[in-house]
Structure formats: structure tokens, C-alpha cells
Structure I
Amino acid sequence: MKPNIGLTEKKLEQITQVLSVVLANAMTLYVKTRKFHWNVSGESFMELHKLFQTQYTQLEESIDEIAERINKLGSPAIGTMSEFAKLSSIKESPGKYPTSKEMIKELLTDHESVIIALRKYVDDCSEKLKDAGTADFLTGLMQEHETIAWTLRRYFK
């Protein structure tokens, strides 16, 4: 049964499409951060190992919240690696194991690209789709990514 919450079925479908991309990006970033956690080495090993663990744990919580938001709006959440890969703008690098500095830079670039996309999605959900709830939800996610990006950026100052 579709929710009766003041949004047309077409708008709910468009919002779900946006949230599915957000979910795919979060899942891809989670997997990449976990890979870096497992493979980081060098003089800052323990610091970065713990940092990446904190970040993938935060992403894991966000992933669940995004999927639940999709469900709240009456749609099933995607959940396979092929679906995530198809929708994600975050790219993986199979077989590549960057240095710790390159890991930080790659994650920073990914979080910044997610922030840019989320900023657009907030505007779309608020202005075009008239869904203040999802716009607010995405704003919270954007703020989380901004904090992670800020933390990663500090390694370069």
C-alpha cells in the first residue's frame, strides 16, 4: 500500500530514485572505506585504521537510515552489489592498493562529490518535489559528509 502523505505517486517515485542513488553512493563509499581500513599501512597505521573504522561505521548507520527512508516512502530499497554499482557515481579501483596519503585523498574526493550531489538533491526535493522531510533528511546526510571531508582535509594542511 502506497503512503498517503501529500505526495503524488510520481513524486514518490522520483524521490525514491534520488534516494536510491544516495544509497548506492553510500554503500560504495562504505565498501571503499572498509577496504582502506583493512589495507592501510605505514607510520600512521593505527590512527588511520581507527579513523577509517569510525567512518565506515558512520556510513553503515547512514545506509540503514537511507534504506528505511525509501521504505517509509512506500518503495523497496535496492540491495545488491550490481544495483549499487549501476547507480553509484563513486568508482572503485579493483586490484589497486594506494598509499595511506592516496587513500585519504581518494576518500576526500569521494565525500566532496557526494556533498555536491546531496546539495543538488536537497534543492530538488525541496523545490521541485515539495518533500521537506526528504530535503531535511538529505541535509543531515550532507552535514555528516561535510564533517568527514573536513576531517580528511585536515591531513593536507
Structure II
Amino acid sequence: MDPHLAAALSEITTGIYVLTVCEGERRHGMSSSWVTQVSGDPPLIMAAVDKRHFSHSLLERQGVFGLNVVGHQSKELEDYFFSAAARRPDNLAPFAYELGTTGVPLLKLAMAAFECRVVGSYPAGDHTLFVASIARAEVREQDRPVTSLDLPYVYVGTVVPRQRN
């Protein structure tokens, strides 16, 4: 990617989340920053997932996912799910979680958690946009969400170091 474009894209502020999926006994989570609310009535959110990521095929088949909001008190979630240690099929073992009513894992450390049902998916280059209704939402901890500005790196289709002035 052109470094000037990467630098400009890195200025788009995003939240930091852990997207979780489940299929049978397999439980998986991934760091996710391309997430946003796309409708108020009905409330819908969208998560962009790289087609090459392990979670993508599980999400396509199951049609449900958890969205766990990473707060400053739970930043260890981002540290782990962004790391090489999380790049395996069943990667939730280090963290306590509960299965929601949709069967998706919801991380107990997350400051807020959503259970989501996919209502539409749209190809978008190397990602798929999964638009989802919210089956359940819960705020668990009063905290400030971690954003891309809080990290020394940013994902713009590839991971790049954040340019600090």
C-alpha cells in the first residue's frame, strides 16, 4: 500500500473489538476494528471480516457472532487477539466467556457485549461486510473504549505502525 494512503487511512478512527464465533465445539475470536452502526431503526451493525481469516468461514456458515467491546481495563483482550498466540482455530482458552442465547461466546472481560444475527452480507474487495441485527446487548463495565488512536499500530487492510507527531 502506498505509504501516503496508509498514513491518511490511519487517521480514520475506529473502535477496537473482539469478534467471536462458534461452530460445534470450536470457539474463535479475532481482533476487529472495522465495525460500525449502520441503522437506527432497526438497530443494525456492520462488521467487515477479511475473507482469508479463520473466523470468516465460521461466520458465513453460522450467521451469528459476538461483538465484544474492548475497554482500557480489558486492553489485554486486544493484546492477545492481535498477537500470533491467537492465530489458531480454538483460541478463547485464556479468557472466561459465556455462551449467549445465540450460542456465540461473549468474553467476560469485555466492557460491553453484543449478540448479533447476520441479516445480509456483501462482498467488499478482500473483506465481506456482515450486516447484523442485535439479538442482545449488555454493558458490563463502566470504562472508556479503546480506539485505534490508543494503539501503536493501525489496521488499514494491512497492519502499519501509527505515525506519531
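Each reported figure results from applying straightforward, stated rules to the coordinates on display, with no laboratory input. Keep in mind that this is a model prediction, so the values were computed, not measured. Cβ atoms are built from the backbone, for glycine too; each structure is taken alone.
Looking at FRET efficiency 1/(1 + (r/R0)^6) of positions 17 and 49 (r between Cβ atoms, R0 = 35 Å, to 0.05), point out which structure of I, II has the largest value.
Structure II comes out on top.
If we compute distance in nm of label points 7 Å out along Cα→Cβ at positions 41 and 145 for structures I, II, which one ends up with the highest value?
Structure I comes out on top.
In terms of volume of the Cα convex hull per residue in Å³, which of structures I, II is highest?
Sorting by volume of the Cα convex hull per residue in Å³ in descending order puts II first.
If distance in nm of label points 7 Å out along Cα→Cβ at positions 81 and 97 comes out at 0.8 when worked out from the coordinates, which of I, II was used?
Derived from II, not from the others.
If we compute distance in nm of label points 7 Å out along Cα→Cβ at positions 73 and 113 for structures I, II, which one ends up with the highest value?
On the way: I: 2.2; II: 1.5.
Comparing I, II, the top value of distance in nm of label points 7 Å out along Cα→Cβ at positions 73 and 113 belongs to I.
So helix-only ellipticity at 222 nm (-39500 (n - 2.57) for each DSSP H run of 4 or more, over all residues; to 500), computed for just one structure, reads -25000; which one of I, II is that?
Matching structure: I.
For which of I, II does distance in nm of label points 7 Å out along Cα→Cβ at positions 105 and 129, calculated from the coordinates, equal 2.9?
II
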